[in-house]
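What follows draws every value from the coordinates through simple rules; no lab data is involved. These numbers come from a predicted model, not from an experiment. Cβ atoms are built from the backbone, for glycine too; each structure is taken alone.
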Structure P
Amino acid sequence: MKEIAELKYLDRVIKETLRINPSVPGLGRVLTEEIELDGFVIPAGSKITMHVFTTHRDPEFWPDPSKFDPDRFLPENSKGRHPYAYVPFSAGPRNCIGQKFAMVELKIVLAEILRKWRVKSARTQAETKMQSTFVLRPHGGNPIYFTPR
């Protein structure tokens, strides 16, 4: 666990990847109380959806939002950012209880793969068309190539 915690750059790469392509692109909730948003009253019991995919591209919090930049997650660049600007595992009382495990698992698997292989996608991010079912995935798949190091 100590060695995994030292993989700071890999942590930032994973976070930036989840910002650009969140696993779950939308979150549904039922309001337990009435709220007012931009002058509109939304009654208790309303079903609402937070579009994570769009939230993670809001230029107010993410300058040049389409650019892949892991340094967005350096402590000095994250300071002052709204806590709900980045929610790849949801947030608040109903967030994913397995998010820490998922991050550790991702780091272990990626570290093992990247130690032995160079990995290259057959398509660029711009060429990849995404589709959303319950999870976000590349439409038609995304062939990748592994070359031994």
Structure Q
Amino acid sequence: MSDLTRGELAKQSGVNRETIRYYERNGLLPTPDRTEANYCLFAPKTVQRVRFIKRAQAVGFSLTEIKVLLDLKFSKEATCGSVRNVVRGKIAEIDEKIAALTAMRDVLVTLNEDCPGGEHPISECPILESFSEAQDMERAFAALEQE
């Protein structure tokens, strides 16, 4: 199989050319060879690398974290334990985000339940009032943290 131009690589990888350029700039792809006409040529195996990057992004890894994973993948000294530690860190980060989102949701559910809705004047809206009063929001978050 012959080398691929940036456009061919993009097409076979299911991304656009700018994505390939972005990955190049961020050090996720090896520096391509160049033709005499200065076209970039990528090895066919680069398609798998781009797909790896996209799959890792799909489960929440940042480009910096993906670079770490790629470095581990191509390191002779790396072990599965090294990769597992990176994944554990990502799981912990996701768990923190879920907890924060759950806390935000709980506050909003409480505010929504406290709001009479209907034709009450906006000046009586407890939701807007709570956003105006920082102390009320702080108490609500503190109460959630104690649960």
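A compact table of results
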{"item": "Entry that produces -0.95, -1.02, -1.16 once log10 I(q)/I(0) by the Debye sum over Cα atoms at q = 0.17, 0.18, 0.20 Å⁻¹ is calculated, selected from P, Q", "result": "Q"}
{"item": "Comparison of P, Q - label where distance in nm of label points 7 Å out along Cα→Cβ at positions 26 and 74 is highest", "result": "P"}
{"item": "Entry that produces 24 once relative contact order in percent (Cα under 8 Å, 6 or more apart) is calculated, selected from P, Q", "result": "P"}
{"item": "Computed -21000 for helix-only ellipticity at 222 nm (-39500 (n - 2.57) for each DSSP H run of 4 or more, over all residues; to 500) - originating structure among P, Q", "result": "Q"}
{"item": "Which of P, Q leads on distance in nm of label points 7 Å out along Cα→Cβ at positions 42 and 122, largest value", "result": "Q"}
{"item": "Test item: FRET efficiency 1/(1 + (r/R0)^6) of positions 10 and 98 (r between Cβ atoms, R0 = 30 Å, to 0.05) calculated as 0.35, pick one of P, Q", "result": "Q"}
{"item": "Label whose coordinates, when distance in nm of label points 7 Å out along Cα→Cβ at positions 66 and 114 is calculated, return 4.2 (choices P, Q)", "result": "Q"}
